[in-house]
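Chemist: Next up, some structures in structure tokens.
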Structure P
Amino acid sequence: MKILVMSDLHGKILVADKILSDTDAEVVLFTGDGIREMQRLSEKYKNLKFHMVAGNCDFLTKAPSDLVIELETKRIWLTHGHNYYVKSTLANLKKKAKEIKADIAVFGHTHVPYSEYSEGIWLVNGGSLGNPRTGIPTYATINIANNGVVVNIAYI
């Protein structure tokens, strides 16, 4: 199963639209800050399954700030990350991921792409499509197969 990870859109709906139009993924995980735009895109791309959480800039939304889903044999936790202070440390994120027995923790907020396998948990941040701190918009893909998980960061 191929999963597309997107975060921190901040109004750049055309960038996300282009990625979604070209993807061979089955599932999209959106980790906040631009949830209204992503909800509109989910209506356009009905062939994709979307899972979304709200970020610290997603005001007046009923979307959850945390979400746990099961895909294939993996338990995946989505969060924007601001409630876990991910800009300062990943310790809180790792602790929570362990508590809820997540195999993969997907987060945003830092605007910096990141992937690490640590203590039995994948930590994945797709970076930012709308306001990347690296200067280049990014997203991530997660491939789940019988032989494991492969994470890739894509630069636009």
Structure Q
Amino acid sequence: MTDKKLKFKQYLEKFPDCPSADFIEVERAAYRWTNNPLSVNDFIPINLISEPPPRMLDDSDRMCLAYGLSMFDTLLNSLSKFQKEHNKRRPHQREQFKQDKGSHISLIKLTKDDGIADIPNDRNYGHFTFHEYSKTNLQAKILTFYNIFKENGEFNVQ
């Protein structure tokens, strides 16, 4: 791919050093919470789905990250973080969390032509942020889906 302009560049340009210089092109497996079948919001940055909260408006580093996509370095890390976030919510909020984040984990094979990422954060379940290049179609790069829940509603621990 010769055109390596970042998707959503018009938003990223509003923040200094966005994304930061430690973001690099990567070749790796990545795991992202999605639906199966995919929904329209599965590969849209959170700041483009809803307005950013006012408390973040003066935190340019976090705002920049929110225009990227959250991913994880392993299936287990992705599942563990989902379970932690799901379980800390009240029972009536858990269904909304599943609707917002999805009930599956997509395995995606990222290449250097797809975009740039920071280093997975070991203290945050191997989470990393990925900024796509404008011509990247991550939906087409999904290798498989893992169901987060069993049919009885329990977590599908791998």
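Every number in this text was worked out from the coordinates using simple rules, so none of it is lab data. The shown structure was predicted, so the numbers you read here are calculated from the model rather than taken from an experiment. Cβ atoms are built from the backbone, for glycine too; each structure is taken alone.
Chemist: Suppose you compute log10 I(q)/I(0) by the Debye sum over Cα atoms at q = 0.12, 0.16, 0.18, 0.21 Å⁻¹ for every structure in P, Q: which one lands on -0.52, -0.94, -1.19, -1.54?
Modeler: Answer by label: Q.
Chemist: Okay, next question. Could you tell me which structure in P, Q was used to calculate relative contact order in percent (Cα under 8 Å, 6 or more apart) as 34?
Modeler: On the way: P: 24; Q: 34.
Traced to structure Q.
Chemist: One of P, Q was used to compute mean count of other Cβ atoms within 10 Å over residues 60-67, and the result was 13.4. Which label is that? Before the final figure, lay out each step's value.
Modeler: On the way: P: 13.4; Q: 18.8.
Value 13.4 for mean count of other Cβ atoms within 10 Å over residues 60-67 corresponds to P out of P, Q.
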